[in-house]
Structure formats: C-alpha cells, structure tokens
1. When distance in nm of label points 7 Å out along Cα→Cβ at positions 245 and 349 is computed for each of I, II, which one produces 4.5?
2. Comparing volume of the Cα convex hull per residue in Å³, for residues 149-444 alone across structures I, II, which is largest?
3. In terms of distance in nm of label points 7 Å out along Cα→Cβ at positions 173 and 469, which of structures I, II is highest?
4. Can you rank I, II by mean count of other Cβ atoms within 10 Å over residues 157-164 and just name the one with the largest value?
5. With mean projected area of the Cα convex hull in nm² derived from the coordinates and found to be 29.4, which of I, II does the value describe?
6. Taking relative contact order in percent (Cα under 8 Å, 6 or more apart) from the coordinates of each of I, II, which one would give 12?
7. When mean count of other Cβ atoms within 10 Å over residues 21-28 is calculated for each of the structures I, II, which structure yields the highest value?
8. Of the structures labelled I, II, which one yields 0.05 when FRET efficiency 1/(1 + (r/R0)^6) of positions 197 and 509 (r between Cβ atoms, R0 = 30 Å, to 0.05) is computed from its coordinates?
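What follows draws every value from the coordinates through simple rules; no lab data is involved. Every value quoted in this text rests on a predicted model; they were computed, and no experiment measured them. Cβ atoms are built from the backbone, for glycine too; each structure is taken alone.
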Structure I
Amino acid sequence: MCGIVGATAQRPVSEILLSGLHSLEYRGYDSAGIALLDDGQLYLSKHQGKVANLEDAINANPSNSHVGIAHTRWATHGVPSADNAHPHVSHNRVAIVHNGIIENHDALRKELQAQGIEFSSQTDSEVIAHLLYLELHKGEDLDQALEHVVERLEGAYAIAAIDIAHPERIAAARHGSPLVLGIGFGEYFVASDPLALRQVTNRFIYLEEGDRVSLTPKHYHVWARDGLTVERPIVELKDKLDQASKGEFDHFMLKEIYEQPRVLAETVSYAGLPTVDETIFGDNASAVFDQVEAIQIVACGTSYHAGMVAKYWFEQHLGMPCYVEVASEFRYRARAKRPNTLLLTISQSGETADSLAALRDAAPGEFLASLVIANVDNSALVRESDLVFLTQAGPEIGVASTKAFTTQLVGLLVLLLAFGRRKGLDAEVQKQLLLALRSLPDNVEAVLAQRARIEAVSERFIQKHHALFLGRGVYYPIALEGSLKLKEISYIHAEAYPAGELKHGPLALVDEDMPVIAVAPNDELLEKLRSNLEEVRSRGGELYVFAPEEAGFESSDRVHVINMPHCDAITSPITYTVALQLLSYYVAIQKGTDVDKPRNLAKSVTVE
C-alpha cells in the first residue's frame, strides 16, 4: 500500500506535493520521494523513513517546478530503502509512481534485462518506468505510451507518470487501486485519496476501473477502459478540513478515541431513529431487505471483528443465519450457494483490496444483493455495492482503527433494527435497543472518565512481551479486537481466546510474566468466566479485569479491576472496546512506540 500525489499547475507544486504526502502517510511511511520537471531537467529526491526526511531535503534545495509527482511507500517488493523508494526513473527522462502490485513483474524484468535495461531497485514498480521509456523512445505521445504499457501489466495499479518531453503533463491510470482527479482553477491533481488534496480543492473525479487520464494546467482528459473518451461526474466534498488535525491531543489515536461519543451519536442520528429510514441504505433497500433470509459478512482485520460481533446479534435476536469470513479466504474457496443471502462487506476505507475482490468475484446470482458498511463515501466498495451504510466517523488518521470500528458496530445495530421489523423482533427489545443507542455516547464518556486508572495500570506492561485476552460469547471478538490493538501499536505479542478454551492449550502460557486481560461483563456467562479466571490465578497469572462493580471483582496484589459503567447488554461490547483502546494506547506510550504510525502497517490495505 502506498500513497501517490501529482500536480500540474501555474504555480510551484513542491509544497502541494509534500502536504499531500503528509496526508497520505497513513498509507505507508517506509520511504518517500518526489520527482519534479524544471527547465527541461528531471529533479529527483528519495529518502528512507517518513515524509519529514524528504521535506527537509526539499526545503534545503527548493524548486519552482510547476509539475511533479510524489510517493510515500509501504514496502511490498524490496526492503525499505532510498533505492526502492518511488519515484522510479528510466534513462533520466521518465519518472513514475505506483500503488499496487504488478504480478507479472518478474517476467517483465527478465525481458527488459535481456534488452540491456539495468535496474536500480528490487521493486515490481520499476518495470513500469522502463516500459514507459521504451514506448516513448519510439516517438509515442506520453498518453499513448502509458496506454500501451498498462496493456502489459497484470495485477493492481494506480500510476502517475511525467516525461521531460511533455513538460506540463501528467499521465495516470488505475486498475484495482484507488485514484482520484482533483479539479482546481488553472491546475489539476491526482492522488490516492482526496484527503491528500483538500488543501487545494474540494472538487474531485473518482476514476473508474481501467480509466486513464491526462492532465495539464489548462485541461484534463479521461479515457475509459475501452479507450473512448468519457465524462466522469465531479463530486464536491463538504467535510471539514480541521477533522484531520490532532488539535489539543498528542496523537490522532487519542483524539479519535475521544471523538467517539460524538461520532457514535451522529451515526445514530444518521439512521433516522427511532424509525430506521431505510433509504439511507439505498432507494431499493426495503425491497431487498424484504427478501433477505441470511447474511454473509466478508471483511478483514478490525472490520472482521465487527462482523463476528454482528453474528451474535443477528442470530440471538433474529434467529437469522449470519456467516462471517475473512475476505482473503472467502474469495479463494468453492462456496455453496445459499438462496436469498445478502453479501455484506465491512471496510473502514471502502478500498480494502481483499474485500473489494470478494465483492467482484461473487458469481452472478450467488447473492441476492450486496451491502457495504464503510466510512468513506465514493470509495470503490461504496460505488460498486448495491446498498450502502455510511458510518459518520469522519477522517480516521491513526493506523489502528478506533472510532471507525465502533461506528461500524452502530451501523450493524441499525441493520439489526431494519431486519427486526421483518423478522419479528420483540417490540420491547426494539425499544430497549433504541434506548441503548441513545445512551451509548454517555456510556462511552463514562469509560473515558476511567482514563487515569487505565493509564496507571498500563505502567505494569512496560517490561511485558506477551499478553493474553479472554472473553466469552459476544465479548470474545471484543477480546480479539483488544489483542489486535495491543499488538498493532505496542508490539507486544498478544492473543485472544474464548475463556472456556484456556484449559485446551493457552493455560500452558500462563505464568507471572503473562498479563491476562479479561472482558467480564455482568451477564449470564459471568460465573463461567470467573471460574476460568481462577484457573489463571491459581497458576500465578496476573489479571486485568474490565468489569462493572456489580460483577463483584475486587482488586488485590495480582488482580487489577477497571470498573466499567453499567450499560445495556446489546451495546456493552462497544463500551468495553473503548476501554481496551485506551489500554493499548497507554501501553504503547509507556513502550515509546509511534502510536499513530506503527511499524510495518498502513491504514488502507489496497494490496493483497
């Protein structure tokens, strides 16, 4: 996963490109680079590490170039290094940036080497630069050259290219990786995400699969997959720019944790409760929902955990079959067809490569319809799904998802209500759920009030290298989410298990150096869980128990209780999630890691 940005304008563009890269660092921050055309010369600067390293180099040697491309990298092929950083250059004439994976790069590399082409990187992307140079060397126009190059590429790509012989032009193409065109006044831009360009425009064209585009300061031209000129709609974004600022917080992650009471309330309001306005899912949502008999959820990472929670909700309250599968597994196996099944994808970015591929790979007639729960309007999954629920989380910059996850859970509860009226959900349960959703922001505020207690507990994790999370029932996927957050940002190896599985293997890991984090609500499984935790104590384990006061846990020298607010059982998984987010955040602070940009990870996973 990488972030690309390009600009052609009647003013210098280096600051625009650098600002765009800073906004795109959530997509990767192993290295960064920039290529500029200036007075018939190609200026190139590439540096390992974060965009700030590149920015220092550019500021030391400023440029007045009016056209350029830039890139921030999350390494796939080749280690993070200056040599492997983009842009890639061929014969000091053409430069390209690329997001995606070229699957046939090895065969193309061997072909090019046989023609005497020398490579300077280990990346799959460099073949694009050399192929483009060879087409240009034949005398072709830049746009025609890129058209011929992409015909030879297998895999996923968003590409932007510049050429010394075309000093004002950027040529770009996309297939399988996101790319948007930014519309300015006397200037045009391309980027992986509109967020990279919000400082210069709020008008965008979302390029479709197979589109190519040519940009100069005076015009743009779009060709569809078939090579014919096409007009794509211009979308004007109205979100606030200040949402992407840390404000008074030290990190985006903490800011986004604290935004949850507000965005949860906004997501509930968006649903039109107390009566669900089903048109928010799409104009024909009601007709589709009338026919649905089962749900197939497909997702990755944190979104997969949201799907696991939903399975408990839908099957417990509606008796409605709900199947949940990791997208990267779902798309590569033979599947039995189940009639009148809704395909539900869940994705924060709406660009998750495996989830998008699963949607596209579904056989004709395999599913009744498709629905996506996503946080980004106009993203690929949103555009290609039949129905859509947009969470109201706003931009989420921290790599570890927080508010996007909890608003996904609210979206799933709204869907539960929509189906509940069709599946005989008891009226009293409906009323209880509505009250729980309205109370949810206050419950989350009560969890945030435990900040000092959770921060104090986090100090005990400084020397820890492993952790075990336990939960039962619907809280097992919450334990999974808690363990994922801890490993993502603190680099502590963490695993989660259903608490009843302790004696089937994980108990062998428990000793005085293994912290055990338990999600312990006061529900029908509490006594079962209490017995599981006694097994931990009897073997010298140290317990961190998140439980309400009425659950009856007491702190001692090796039991640390974090009091949780009393809240409705159906929304309680959301409040416990917020507590585990705070724990992970403060442990990471104690460990001294980069909370917002953990190593080896990127926010938007746009490659397999």
Structure II
Amino acid sequence: MTGTHHPAAGGTARESVVDIKDLHITFATDAEPVRAVEGVSLSVRPGEVLAVVGESGSGKTVTGKSILGLLPETATVDGAVLLAGQDVVALDAAELRQVRGRDVAMVFQEPSSALNPVYTVGWQISEGLRAHGQHSKKEARAKAIEILGRVGIPDPEERVDHYPHQFSGGQKQRIVIAMALVLGPKVIVADEPTTALDVTVQAEILDLLRRVRTEFGTAIVLITHNMGVVADLADRVAVMYRGQVVEEADARSLFSAPRHEYTRALLSAVPRLGGRVAAEVAEPQPERVTEPTEERTEAQLPEQSPGESTPVVRARDLEIVYPGRLGRAGFRAVNGASFSIAPGEVLGLVGESGSGKTTIGRAIAGLTRATGGSLEVLGHEMVGFRERTFRPLRARIGFVFQDPATSFNPLLTIADCIAEPLVVHGQEQDPRRIRRRVEELLDAVHLPQAFGARYPHELSGGQRQRASLARALALDPELLVADEPTSALDVSVQARVLEVFTELQERLGFATLFISHDLAVVGMLARRIAVLYRGQLVELGESAQVLADPQDAYTQRLLASVPVPDPVEQQQRREELAALRG
C-alpha cells in the first residue's frame, strides 16, 4: 500500500471526510430513555487528528461509533453523519458493510477482545480484503505481510502465521491498527488506543499513529481521556461533557487557554511528573541504586536510623522463578532485587509490563512463591514459607487489585464484598457490628452508605475502585499492596481515587507498595521509587531525585516516554525520547 492522500468524495482535499451535524442519540432502557449525545456537530479533514475527550459517560465513544454505524438497535439517531458524501445514519446493513473498512475503520480499546484467538493474525487482516472481494487469497496474504511490516511487527513473513496470544500487548495494538489500515480508509476512529499500555509502548503506538497520518494521509478521530496523549498527537480537540461538545479548539490554544470550566477542571486533574515533590529536588538524599548487581549485601540496603522501626518488608537478593513445563527451563521473573518498605511509607514500584512488578506484589501478599534470596514480610520469611504459619499474617495485609470488576463476586452486594475479609478471618461475627464497620468504610472512601446494597456492575469504575480500597482496609492492615489501581480510570475519577487514597494513608498510617506504570501518579504518592527492568532493580531512590535526575538509561527512557499535557513541551520531549532511543 502506498502512502496516498484521500480527499473527500467530490470535493477538494481540505473538505471534511467526516461531517457530523446536530447529532442526537438516545438509548431506550427499561426506565427512562438515556440521552447519550445531544446536538453534537464535528468535522474532520483529511490527514487531521481530531481528539474527542471527556470522562466516562460523556458520549465520546458513542459519537465515534456513530461514524461506523455500530450503535445497537436500542439507539435512536437523529441528525446526519456524512462520510465520503454519504449519510451513515440513512444507510442499510449491506451499505454499511461496504463503508466499513473501505471508508472508515475502527481501532478498539482492548486489542485482546478485538482479535479472534482461534485465527492467525494474517487471516484476520486478510478478512477485510476478502470481504470486499478485492484480492485473491495469495494477494491478501502478501498484503497482510506488507501491512504488518509497515506497522512495525518484526519478521512479518513469519509472524503473519502466529496467533494473537503469541504477541505482546503493544504488538497486538499494532496488529489492530494494521487491520484498520489494510483497505486504505479515509478515516480511522481510535477508541482509547493506548489506555492499557505502558508508557514506553504507548509512545511507540503514538509514533505509529503519527506516521499513519503522514504516510497514508488518513484522518484520525482519537477518543481518549489521556490529555498527555492528546497533547502529543492531536491537531484539534473537542471536549465533551454530558453528551454535548462544550469546547472545541486547536490543541495549542486549548491547552494554553482553556475557555470552559469543565476543560479547566479536566486539565487540572491530570497528574504531572514531579508536581508534588518539585521543591524537594535540591535536597541531598542518601539512598541511590543505579545499576543491577549480581551480588548485593545487606550493607547495600538503605541504612536504618537507630530509632527507626523495623521495615514491614525487606527484600535481599530476591529471586522469583516460575517453573518450566514439559522439560523447559523456568522463567526468572525477578532477579536479585533488594529493597525495603518502612512502616507508614509509600514505595512506588514502576516498570513496563513483564518487568516483575506484579510478581513482587503477589509474593509479598503470599500469592506467588518467592524462590531465592530473602523476602521478609511483617517479620515472616516468605522464601519457602508454609501457608499454615503465614495465614495469621494475611489479615495484616490488604490488596487492591487492578480491575475491581473481576475481583468482586458479581453475586454479592458491595456491602457483602467489603465485609468478606471480616468474615473469612473470623474477626467479626455479629451482623450489626459488621454492618456498622461496612458503613464506616464506605464513609472513609467517600461512597454513600446506600451503595452497600448495590451490586458491583451497578457502580462506575471509580466507585468500584474505591469500594475495592474499602475492602482492602476492612481489617486495618499494616501493609497495603496496590496493583495498578488507577490505570483504567478517567483523569478526573483517578484524581478523586488518589485523593481518597492519600487521605486514608496519612490518617491510618499503613505502609504501601504502589505498583504502577504511571510515573506521574507514583511521584504524587510515593516517598521513594523503585524502577524494575526485566526483573532487575535498576534504580531506587527518593521520588524527587528519580523523577528529576534519573541515573539509569532505562529510567531516563521511561520518563521521556510519559506524555505531558502541553503540546509545546511534549514536542520537545518527543525529540529527547528519539535521541535516547538512538
């Protein structure tokens, strides 16, 4: 495929390829009708990136799906969605099939659910070509290999026959983008294309989308809540709130001088690198680990003051190896990590997927076996531990999972889910006392007590995450392990969850291992930051120093990959990242 430019049908290259006029979308429900979109008007020109931003429920995804006619039968649509001279709203099913892929394509938020696990990626990319009857089987395969190479998949001739599970998350996202590009559409609707990705992988996907816009001349409608991503990629921005576009401007104008109150609130909720600890940068700090070493002694661990309490967690040359199967060697997930967590301290653990972050968190909670070195948790050695001796300590450790939707029992009410640790550990049997304790916990995380009677699916993502925090704190733990607790939340919801977490941590004084790939969030919460790369601890130090003056090349690359909500600064950071990669 050549990088051709696609002007709108029957017009000049600067006419819109998508023109949404006074769009209204209403969903029929058992109760009152839900007005998801009210009077939205937007346009996208060839080769332009329009970002549609707003928190969950603002109507941005519904608006994006209307361009492809992907709305369910319960939706009533009024207005016009003009695509390549045709009104999508008026097209029947057969006509929509011709439009999808050829004129407009979609990149979905979660590539794992968008890809069929039983077909090779080559077959899935070729499916669109076959559906439109433009290529033979041989030609379609050659096209699939070509497009895989163009989106940066290594060895495309070999990997075209691989299945989705054989690719990493970033590679799967590239494959989904290849599927969208293969028919040369005039516009791509990208729905949260980087939400679940590490910052380094996210930077690569943003570079790819930028190249798609330049080489293919494809317009992009970018649906996201990440304002850093918007600053990095978008030409224009439309801000949606409760189904309406409340502000629209070019990216630089919107970030430098937002006019609407909601836009200003959205931008103020974005965590910024080193925002909380910027004043501490100049202070000298004692602890600094910049290189992984094969041999670490106790003397290399942080020194402990005479009056300081014993650490709640102390790891010395920690190793975690997953056993191999069918005669294969085991996988070394963590290799010689040494760190400690003091009582009441928040330690941030960062790194990309596969670095070993979650493995360490699970080992501390006794959910994964530590196989070498030493790992002391609340004075108990976890290497070779026995469940019978560790069980009493479980009540002193709380765990906040990344996705509360899957960690809650869908058949239990929120109150029952929060009360579960009290019942399991036998700390409370009286139903009235349990009820009072659940109400106290709901108050602590700023949820109405009436929410206790609801089921998990009846709460929003941010509300579920706060309920998950309440459950983790039910037994007043001394140590909390929080595994990516805000990664999938909108910035405004994330800000509220972090505010609640900070308030509770300061009031209750529990130690925390905060696992995340978002360095801005970690910098806001943690006193110290540990950086993992391929199972090794490559940097450990005070948050201010790690964020302002990273010593390890990987940490430098990680920090340079974080997009910031400022188009001018982000352009400079993009150039710095390119130099680091080189």
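1. Going through each structure in turn, the value belongs to II.
2. Numbers: I: 148; II: 250.
When volume of the Cα convex hull per residue in Å³, for residues 149-444 alone is calculated for I, II, structure II comes out on top.
3. Of structures I, II, the maximum of distance in nm of label points 7 Å out along Cα→Cβ at positions 173 and 469 occurs in I.
4. When mean count of other Cβ atoms within 10 Å over residues 157-164 is calculated for I, II, structure I comes out on top.
5. It must be structure II, since only it matches.
6. It must be structure I, since only it matches.
7. Working: I: 25.4; II: 16.5.
Top value of mean count of other Cβ atoms within 10 Å over residues 21-28 goes to structure I.
8. Of the structures listed, the value fits I.
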